[in-house]
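As structure tokens, here come the structures.
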Structure I
Amino acid sequence: MANVTYTPRPQEGDMSKDAMEEVKESGKQAVDKAKEAAASVGEMASKAAAAVGKKADDLTATAGCDIKHWGDTLSEKSPHEGLIGHASQAVADTLKGSGRYLEEAKFSGIADDVTMVIKRNPVPAVLVGFSLGFILGRALRS
């Protein structure tokens, strides 16, 4: 008889353990890649939000400067005496004050101020929100 050596085949359970380990490793790598991608997306979103916030602040400051300039122009060109003069000066002062506020506080400061007003007056804030929603709903339905 010929000399035949017998090599045992791997057990079915052994193969499934190897395959299971490979699947686990692949899954772990996929989770790690997903975490990296999520962190990258989060960082990009954060940078984009910061850029948008900066742009909003810049635009608000520019609008404030323009409004303040309108107030100065109104103050210079309107009458200073009589009822109309007092009214126009009051409007000019209000414009200048509003423009100064917008220029200094910018959008982020306005958002903080609105947040504080809502915290101090929650019930009126909710009522104003419902009212605005009702009005917008009616306007959009027509």
Structure II
Amino acid sequence: MNRTDEARLHFERRLAFETDAADVAAELAAGTADYTLVDCRSRAAFAKAHLPGAVSLPHAEMDERSIAALPPGPVVTYCWGPACNAATKGAAKLAAAGCEVREMLGGFEYWVREGHPVEGRGRGPLAYERDTSGLVGLVR
């Protein structure tokens, strides 16, 4: 196998287990998202704001019972952003339980940066807005 074939296989393998905010947003908008979005952050963070239709299942709370309670089918995990590994930990636990899983790269941070909608009670003292400076900010 030559280096070009090795590189192609490497990136195809990554894409089988990863997605990003733009792809998830496009699939949600088109109605083609055939997976459950799992927010692996804390329940408090989820309550403030989360991706539309996501379910809260912090990675530290994942066990056989909570995983079995998820809707059947593929799962996409996310957490705060690139500096957080809760989505990776959650994805590992879900895969070990037999789930088909991918991780959303960039997490909530890049979802907000790209201006995608959020749900939750984050409208008020702390509301997320589209970032134009390069950093996610909170509106006070």
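A short reminder: the numbers here are calculations on the coordinates, not readings from a lab. Not measured: the values here are computed from a predicted model. Cβ atoms are built from the backbone, for glycine too; each structure is taken alone.
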(message) By the measure relative contact order in percent (Cα under 8 Å, 6 or more apart), tell me the structure among I, II with the highest figure.
(response) II
(message) With distance in nm of label points 7 Å out along Cα→Cβ at positions 18 and 114 as the yardstick, tell me which of I, II scores highest.
(response) I
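Determine which structure produced the value 6.4 for distance in nm of label points 7 Å out along Cα→Cβ at positions 34 and 90, calculated from the coordinates; the candidates are I, II. Numbers along the way, then the final one.
Values: I: 6.4; II: 2.2.
That value comes from structure I.
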(request) Determine which structure produced the value -32500 for helix-only ellipticity at 222 nm (-39500 (n - 2.57) for each DSSP H run of 4 or more, over all residues; to 500), calculated from the coordinates; the candidates are I, II. (result) I
(request) Using the calculated result 285 for volume of the Cα convex hull per residue in Å³, pick out the matching structure from I, II. (result) I
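Supply the structure label, taken from I, II, corresponding to Rg/Rh (Cα atoms, Kirkwood Rh), for residues 42-97 alone with the calculated value 0.93. Mind dumping the intermediate values first?
Values: I: 1.37; II: 0.93.
Derived from the structure labelled II.
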